[in-house]
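Please treat every number below as a calculation from the coordinates, not as lab data. Please read these numbers as outputs of a predicted model, since none were measured by experiment. Cβ atoms are built from the backbone, for glycine too; each structure is taken alone.
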Structure I
Amino acid sequence: MTQIPPGAFAQPGTSLEFKTGSWRVQRPVHRHRAAPCHAACPAGEDAQAYLARVEVGDLQGAWETLVSANPLPAITGRVCPHPCETACNRGQYDEAIGIHAVERYLGDEALRREWPYPVPAPGSDAPRVAVVGAGPAGLAAAYHLLRGGCRVTLVEALAAAGGTVRTAIPRYRLPLDTLEAETARLLALPGLDFRPHTQLGRDVSLEELRSEHAALFLAPGRRKGQEWNADFAIPGDLHTGLHLLETWVAEGTLPDHPGAVAIVGGGNTAVDLSRVLRRQGVPSVHLITHQRIPAPGVPAEDVMRANPREVAQAVEEGVTIHEHRGVRRLILRGERVVGMELVHMKKLPDADGRLQRVAFEGTETVLHVDHVIPAIGQEVDPAGFEALVERGRIPVDPWWGRVQGQTHLFAGGDARGDHGSVSEAVGDGRRAALGILAVLAGESLEPPTPPEPVPFSDLNLHYFEPAPAAREPVLPPQERRGLEEVEGGLDLHGVRHEAHRCLSCGECLACDNCWTLCPDQAVLKTRERAADGSHYVFDYDYCKGCGICARECPTGYIRMES
């Protein structure tokens, strides 16, 4: 090392001779980490990434980022329970970002402006993959297979695509024109051969599809109602909740108008049907559920499975929800229901420590109703693939959806049996498509390491100002009479406002804090600005590891490591 005389320390450039980085015990590093919204999204969306594009005014770029994971944003933006917002770090600061509202806006804007999906046409010699079922899982799988360069044969038993989204989600939640426009654009993609009115087991066999295609994805949904009785009593006019809901969605009306109806169940079908019956003019609608109404502090394992905002709107519309209640027996006059005996239910640990529903003797009450409708779930109709179904579902590996004991056969959506939201189905289709592409490429399938989301404690909130969330317009309860969409969307101003509120967890903001505040000028900035923050470079020769850059980073993008 060059020796510098004591009197020359103030000469230009002399500080460069002292490699003060040798004092360091920790060093700062750039670590991109997933935002909690990304980690929580079952469809695989990176909301932080498309919110950043919205903030700078690149709406089409934001939509393209969004549809790199989810090709149905105009649909999911309306019907998803948006767990991304529950996970959002901003919710611990003031209010969570309205991610679903931005998603919906981008989806609607793409339909209005006819933005093309960023999917190239596959070659004529590309492998062909069969997808059974054109619901959200099947549509997502077909889309991602096309993105991966495959040709796709999409088989659907019904006359049109959409699955349960088409047949059982009421139009006041998802307008038909939005559904038609979104699915039509997908079906028009080059390389996609859509075959409606084609039922597996009737019009085509599983063996035929497997012999003609390189791989197969099954997404048949669950439309077979589970058997139900109360103390072995079954009323003569029993109909399942899904059957009645599908009748109302298809025809706009139901056959009769009883004075009081009880619906047994706590999922989306039960809640949707309860709201439909109120619109039909039924004066007294009761929902009987083992779970509790969604609310802060309610354990996840004890909350109703239905979308929380749909539950809240059902209560606003006059539906009475009986929490922690089970049906002990039906009170019949001949084959006609005149009442039901309810009993208090609660989860308690059994001898093995597993939580089980237990009825509390002595808590019985009688509810007078004219009609009872079970909405306790559905099973897969196994016609055409009976050997693959166990206990009403298709067993698959939890990440890729590959059917147990199979190599080129995958399944997803409701048929898996372990979840039931539209966004979860979209995520199943995307991951299965990626799995199929890997198998066709001769690669092994290993589940990826789950992302490490940025915790709220890693953010520096001194650089953010409180700002209330934009509010979507919602029809008052007294105006919710028919098919009018209950929830409206945000305008561009509201969407840009929500994007601006995003804390950009785990991503570089290019705020210059690290560069400005480093006491040793050990953070350098390149001439070319990079979108990912890589234009900031640590000069470890002079970085003492003081940690100021990491502490002052607003988003947790800089971490100190040994």
Structure II
Amino acid sequence: MADPIILLVSADEIDVLTEQFHRYEREYDVRSARSVAEANALLKAVRRSGQPVALVVTDSELPDENVLVAMHDWRALVPTARRIVAIPIARFAADTESLRPYLAKGKFDTYLVLPQGRRDEEFHYAIVELLSDWGATVASSEVDSVRVIAPDASPLALAVRDFLDRTGFPYRTYPPDSPQGEEALALYDGPPSYPLVHLAAKPFGRLPVVAPQSVRELAALIYGRPSDIEVDTVVDLAIVGAGPAGLAAAVYGASEGLSTVVLEQEVIGGQAGTSSMIRNYLGFPRGISGMRLGQRARTQAIRFGARFFTGWPVVGLEPGADGAPHTVVTEGGEVRARSVLVASGVAYRRLGIAPLEDLVGAGVNYGAAMTAAREMEDRDVYVVGGGNSAGQAAVHLARFARSVTILIRREDLAATMSTYLIGEISWNPRIDVRPCTEIVDGGPDDSGQLGWLQLCDVRTRQEERVAAGGLFLLIGAAPHCDWLPADVLRDERGFVLTGRDVPTECWVDGLPPENLTTCVPGIFAAGDIRSGSMKRVAAASGEGASAVSLVHGYLESLRSSPAPAGEAPAPLRGA
């Protein structure tokens, strides 16, 4: 395949841009245009040829068209390309003032000062970030250290690919009759069961090719089992869930000397990890995908000594009595811990329509399913949900799908979605919002994939059947805590009670537990699983970090208390 294109558009500054982008010519096809008309002609030609366009970098002033009008045209021509406005420093103050409202509405990805000389690494840091984002969400990986061999996009194959996407593994998919497929089949012992996964760079133990029956099985092969922890080891902190709250706790706990283990039933990043782009998280002015945020946090925590076990749902928690260690039970082993942080987050509620539940993985997806988004090219797609996750999914899907329709039961999105996303959605010609609407039925097409939906107006009960090539369900929040013992009290919806929300009969000396503390000593809760939480990434991260100080206080109380009968005092790590 031809190298992806980087298109530079300017009349007066094209020499500066061309010089700056020399460094990318080894791996990208860098083209230039001096006018909008020339750029449009070039983009139409490359679209016909199928050559991908990764990036369009334009001057803020163009000779034959307003830059915002040009951006609108380019988004229609190459919707997956990232778009940057490079502004000469003499015009920067004035141009940013006029461009800022349109940046907020998603007309383009960012604006930057045009470099003034060599080695302007701040400029190129932004360029590389956007190229990386494009490569992770759009392009097929150029690296195939992991090969997925599958004859078709079965639900399990799609789930495996989604797992690899969310964990940041570079992979490519091949059919069985390809050279790569034939190589994997020759190495596989026995009749093949697809998908096959060939991890060429680091074989799974002695097996170079495996046929996982579930994503959890693949995660265990890559990351290990909780039972790998020595039976006699008691860790300071066991964290259940590796979403933003659990990851923040892992970073702060491990960095402050606590022996820390994180158990995650699916993929690092939790529900936030499915977000294609989080734009309102502190410190990332150009936004960051949930996958990258999760993987960076995991790498940070590992640097300080935290251990992660992915693909192992926790099935039970046995509280220790009188300061004895708690036992976290998984199907892959047990972890004994002096303190436990419950950060298992929430899951999207099920739609509950049997014909559509049968099509999960065949056009119907719970969550953003970034891998499935690539399969939506030229399809009419529906997103159900009115929260930020649904908005982010719709914006991402609009890069691929012919149309995206957001279905909500409310009159509008104002009460449930951030203003910046509402603005971005309203300016995107591929996205429509259909209020006061619910799905009542659906079914497959002749190929067995999702083919149609039956929509109902919640006010009039009038129904309409529509063609649908994809359905993404991001509806409400159901807590992930059925595994908790009855001692850990929950509210009427199943969320964990902490602090002043804990019933007064559990208070000690008339005082409520600390804010993130449950009614069981040594067991804490943070993030979306906690009753009354804000359900935002930044809030969950803050709670996870704050919980570590409470863990320190609890461990200090154990240090000053006599050891339980039959257990020798164990050294406590941390301050």
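Distance in nm of label points 7 Å out along Cα→Cβ at positions 259 and 547 was computed and gave 2.0; which structure, I, II, did it come from? Of the structures listed, the value fits II. 110, 61, 53 is what came out when Cα extents along the principal axes in Å was calculated for one structure; which of I, II is it? Computing Cα extents along the principal axes in Å on every structure in I, II gives 110, 61, 53 only for I. Each of I, II could give distance in nm of label points 7 Å out along Cα→Cβ at positions 179 and 499, but the derived value 6.1 comes from II.
Percent of Cα pairs over 32 Å apart, for residues 267-514 alone was computed and gave 47; which structure, I, II, did it come from?
Values: I: 47; II: 35.
Only structure I yields this read-out.
Looking at relative contact order in percent (Cα under 8 Å, 6 or more apart) for structures I, II, the greatest value goes to I. When FRET efficiency 1/(1 + (r/R0)^6) of positions 27 and 115 (r between Cβ atoms, R0 = 30 Å, to 0.05) is calculated, the result is 0.10; to which of the structures I, II does this value belong? Working through the options, I get structure I.
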